[in-house]
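Only the coordinates and a few stated rules stand behind these numbers; no lab work does. Just so we're clear, the structure is a prediction, and the values are computed from it rather than from any experiment. Cβ atoms are built from the backbone, for glycine too; each structure is taken alone.
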Structure P
Amino acid sequence: MSISPSPATVLTGRRVLVVEDEAMVAMLLEDLLGALELDVVGVASSVPQALAMLAPAATLFDVALLDLNLRGEPGYPVADRLAALGIPFVFCSGYGEAGLADGYRHVPIVSKPFDLHVLAEILAAQIKSAYP
């Protein structure tokens, strides 16, 4: 019988990009991700900034947390680029699944306010599926 590793085991040492336009939320995420022993390698606060971070160094992180609404602009162009690069990502939103466009309903979403255990489970699942 195979026992699935705990989220902590899967997450420890993994690198994450945070794409969030609210500074306080980004800082909270950095703290939560640090508690999960993830290494936050960058924070982008807009679609252009996130896309610029993806262009030269797509292999510098293992997973991304992506806000659905970045300064009034949908985060879908960043999601499209992450998908094209094969980098797993999770949406973050205060609107929950109701805020997802039809073509993105398969992507996991973490609702704001964040629950550390839910965040850990969802990130671990994304990482396990991308890096078996």
Structure Q
Amino acid sequence: MSQENVETVQALFDTWNAGDIRAFRASFDPDATIVRGLEGWPEPGPFVGRDAIVRQFERVGQAWDASTLKAISLIDGGDRIVVRWAWHGAGHGPDWNMEASAVCTVRQGKVLRLEYFWDHAEALKAAGLSE
């Protein structure tokens, strides 16, 4: 099941980059929650329910003509996958390049919970893993 969880998280990135919002939305459990946003982020959340999560991603993504999310690394922690990711945005306004980490809890093939961290080591610790 663990490799399937890694693939579920990778699918979030693939569907976002393909512009397939329907498939992106379907990757989340209906009761999914962003329980911990990035420290200092203008809209820290929490965001409860997949519709709220998708709206937040779309809102941030609309800041550019094009944006790309890239999974730099995916670490298998069973039902908790730690992903280091980069988001690049370009177009109207200044280009944006940021990196952060997330702990994605997966249940029954859907992302149920997201926690974001600037520090990758902090994300690993939150997931009960170490480098």
Structure R
Amino acid sequence: MAERLLIRTLVAAALCLALLAFALAPTPVNLPAPAFEQTGLYRLEVSLLVFYGALLLVTPALAGLIRGRLPTEISTRGAKFADETDRSAERNDAEIKRLQGTTNDLAADLAATRLELAHLKKSTSSDSAQPPVDSKR
């Protein structure tokens, strides 16, 4: 619970820093090309850089330091820690075994169904309940 509170506080701090960066970012005389010669767009890009930089780097690093380990990977999907990777491999192995069991059960059911269909075909081909009709009368 305390870790979640810390993460929420860090996200709020990152948002405040981004707003400060928007308000206080010095504007160069020659704006870079991605800003399209607009000061507002330049400041927005700087604030987004600060916000996402804090989300992707600072928040996982501090949360990892609280847990006593750093993330093994930081991507746009977030931070991954070593134990989460190990658990996900175990979960995948368990799911694969469960699906293999399901596949084996379905294969056994399919074989039983084929045998039953063969038995039904045999019994219907030798059905003599209806006498043949003589169409020459």
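See the values below:
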read-out	value
Which entry (P, Q, R) yields the derived value 0.7 for distance in nm of label points 7 Å out along Cα→Cβ at positions 52 and 76	R
For helix-only ellipticity at 222 nm (-39500 (n - 2.57) for each DSSP H run of 4 or more, over all residues; to 500) computed as -11500, the structure of P, Q, R it came from	P
Computed 1.0 for distance in nm of label points 7 Å out along Cα→Cβ at positions 12 and 28 - originating structure among P, Q, R	Q
